[in-house]
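Novice: These are the structures, in C-alpha cells.
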Structure I
Amino acid sequence: MSRVCNICGKGQASGNNVSHSNRKTRRTFKANVQKVSYVENGKETTGYVCARCLKKAERA
C-alpha cells in the first residue's frame, strides 16, 4: 500500500533520529492513512484518506 492520502496528497516525509549523544541517522515519518469510502464528485469511492482529512470531513 502506498501511504498517500487521496484527498490532500500527504505522503511519507523524512527526518532524523536523534540519539541521546546527539548522533543523527535518517528515518521516515509515514502518513496516518485509513481505507475508507468517501464521496468525490458525487460518486462514492473507496480509497486511502489521512486522519486530518477524516477529521475535517466529520466536522463539516
Structure II
Amino acid sequence: MFSIGQLIFGICFFIVFVIVVVFSYKSDKKKQPQYFKGSYKVLIGFLIAFSLLVLIKFITQK
C-alpha cells in the first residue's frame, strides 16, 4: 500500500505536527486562558469518536 519511505515520512510528519500543535497550544493558553477553558473535553470527544471509527472498521472487516 505505502512504500517504506512514505511511511517514514508520514510518521515523521505526524510527530513534528503534534509537537508544533502542542507548543502553539501552550503558548496561546498562557496569552489568553479564557478561550481554553474545557478544551480537554473536545480532545476527549475527538479521541472517543476516532476510537469508535477504528473499532467499527475492525468489527466490520473480515
Structure III
Amino acid sequence: MNAEPASPCTGTCTLDPLTRLCRGCARTIEEIMAWPTASAAQKQAILGLLEQRRQSVSVRSK
C-alpha cells in the first residue's frame, strides 16, 4: 500500500521575495502547483527537499 503523504501546507501562503519559497511550508510555487496531481513518491521527494531547505534557508514569516 502506498499511503499518500499529508500536505506540508501550514495555511501561511506567502512567497518570500528573496528565496521564492513559501514562508509557511518552504515549497516553491511549482511544487505547490504540482502537489495535487503528484504521485506518492513525488510527494515524498518534495517532503525530503523541504527538510533540506529548512536546515539551510530561513523560510519563517517575519
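Novice: With Kirkwood radius over Cα pairs in Å as the yardstick, tell me which of I, II, III scores highest.
Specialist: Details: I: 13.3; II: 14.6; III: 11.9.
Comparing I, II, III, the top value of Kirkwood radius over Cα pairs in Å belongs to II.
Novice: Given a value of -4000 for helix-only ellipticity at 222 nm (-39500 (n - 2.57) for each DSSP H run of 4 or more, over all residues; to 500), point me to the structure among I, II, III it was derived from.
Specialist: I
Coordinate-derived values only; no laboratory data. Bear in mind that the values here come from a model prediction, so they are computed numbers and not experimental data.
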